[in-house]
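Dropping the structures in below, format is structure tokens.
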Structure 1
Amino acid sequence: MDSLLIAPSIMTGIGLFFGIIIAISHRFLKVEEDPRIEGANELLPGTNCGACGEVGCLPFAEKLVSGSIVPSKCTVSGPEEVEAIAEYLDVDVGENEKLVARLKCGGGSAQAYQIAEYQGFEGCRAAAMVSGGGKGCSWGCLGLADCEVSCTFGAIHMNSNGLPQVDTELCTACPDCTDACPRDLFELIPLNQNLYVQCNTPLLNEAATILCSTACDGCGKCALDASPGLIHMENNLPVINYASGAIAAPDATFRCATDSIKWLSGNQFEEQEERDVRGVRHG
């Protein structure tokens, strides 16, 4: 009978011992959280979109309080909200380069050759898994609006040419569209990087243009016409190196026969929208 009571007594004693240790540790090792973290978090939009580079608003608030990040890095907050955060923490607003989502494809329904009509589950990811969609180009936009659906801020709409058009005013550079695109066609770049390549195919010459009239044919004229060191060819596509310090200018686009390299001064594919307004049909 005594042996039956020994085991529970030992377990109870061990439990009490470790309970006391935990209580003492909590009492003397407790780290007090800066109350400004909660205050800053309440001033943030609470979207947890990741546009700031953090996993959510609370980690962003913690870095704000520690001084390792500036309020303007929250691209979802408007100027007044950012100013309120800076005033609350008594810090400078800071400078932040505006990033926007750009699509590495200009081949909509009017440019890309259709080899089939996709009939299946709605969405780009489904089409990519089943048959690659209906376009002949295996590297271009599928045009089934996964990015539009995923965009938290309503910054993307599919235009009449079957391409996603990003509103640069609404875009917060969150990773919604980059995560949604099964072909990794979206990238987040500074808005002031105007020279941009709207193609993703590695094919060369007619092998590329037979599938899409606006595909890059790999001629390299843009690299020759650009400032020295700005553009080099890689996998039959021009790569723009803004870090080179060379000045980007529209000159690099002038001799492009397929219009695959563009000088963007605002929204991508804006000229397609303008044609729609004037009543010109695509295709």
Structure 2
Amino acid sequence: MTDSNSSYTPPEVWTWNTDDGAAFSNINRPIAGPTHDKELPVGKHPLQLYSLGTPNGVKVTVLLEELLALGYEGAEYDAFLINIGEGNQFGSGFVEINPNSKIPALLDRSTNTPTRVFESGAILVYLAEKFGEFLPDDPSQRAECMSWLFWQMGSAPYLGGGFGHFYAYAPEKFEYPINRFAMEVKRQLDVLDKNLENRKFICGDEYNIADMAIHPWYGYLVLKNAYNAAEFLDVKSYKNVVRWAEEISERPAFKRGARVGRPPSGPEDNAIPERHDASDLD
């Protein structure tokens, strides 16, 4: 609990404190653009993914692995590691693909002029449309899928940048922001839980990009103790979310995609920093 006598009075004009003691403070900045010149590597496949195995990165590698499992050779991809802790996202080559300097970013070299796609949700839609999979054709079902996809894109910042930051990464524990964002995250979990009460997947009976977008955030939250907050948020009480998350986690393509984009944390971890061939995951 914070001391009620130590309130913060904002200055008239905000200034950037480059060392506020929080995790990631060394890489967060209020200005855009590259900090250094660095070309991106280019592999042999049409699709070049520059990413990291965060929830937003996992979304894309899961979809690519699902497409490959269906036999789409054009979904072969090179996945290069962008280490955000080392500021790789501010290299000139990466900024050319994503001016927002956030992972993931995709470059499709199969088009006449290479096509850049940034923002994880946009990448999911782009690939789903390119291959005609995991995005419903029926207008009503498509609208449902897109609604849940945009729900995730709008909701996850409350989970990660809001709750996760103040609960796990801030230099001190502050009661108000933790309580405020915990309330929001629990409401989000309840939204999902009620939606999944009579549905196998997020949009109904069919697995699609809405599931792939939501699972790495909220599925991991209920299964993997994200932010070490499983007990605090009582995630086990959201039984429909747990059931859905467990089922998706057992999909072979999901397991493959979830391994891409991070160095192994120990001898039992089968993660791979980069992926250039299917055999890398065998």
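Every read-out reported here was derived from the displayed coordinates using simple, explicitly stated rules and does not represent laboratory data. Remember, predicted model here, so these are calculated numbers, not experimental data. Cβ atoms are built from the backbone, for glycine too; each structure is taken alone.
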* Asked: Which of the displayed structures (1, 2) returns the greatest value of percent of Cα pairs over 31 Å apart on calculation?
  -> 1
* Asked: Given structures 1, 2, which gives the highest value for distance in nm of label points 7 Å out along Cα→Cβ at positions 160 and 232?
  -> 1
* **Among 1, 2, structure where distance in nm of label points 7 Å out along Cα→Cβ at positions 104 and 120 as derived comes to 2.3** => 1
* FRET efficiency 1/(1 + (r/R0)^6) of positions 80 and 128 (r between Cβ atoms, R0 = 30 Å, to 0.05) computed as 0.85: which structure among 1, 2? -> 2
* Answer label among 1, 2 for the case where log10 I(q)/I(0) by the Debye sum over Cα atoms at q = 0.17, 0.23, 0.24 Å⁻¹, for residues 152-255 alone, calculated from the coordinates, equals -0.74, -1.25, -1.34 -> 2
* Asked: Out of 1, 2, which structure matches 23 when relative contact order in percent (Cα under 8 Å, 6 or more apart) is calculated?
  -> 2
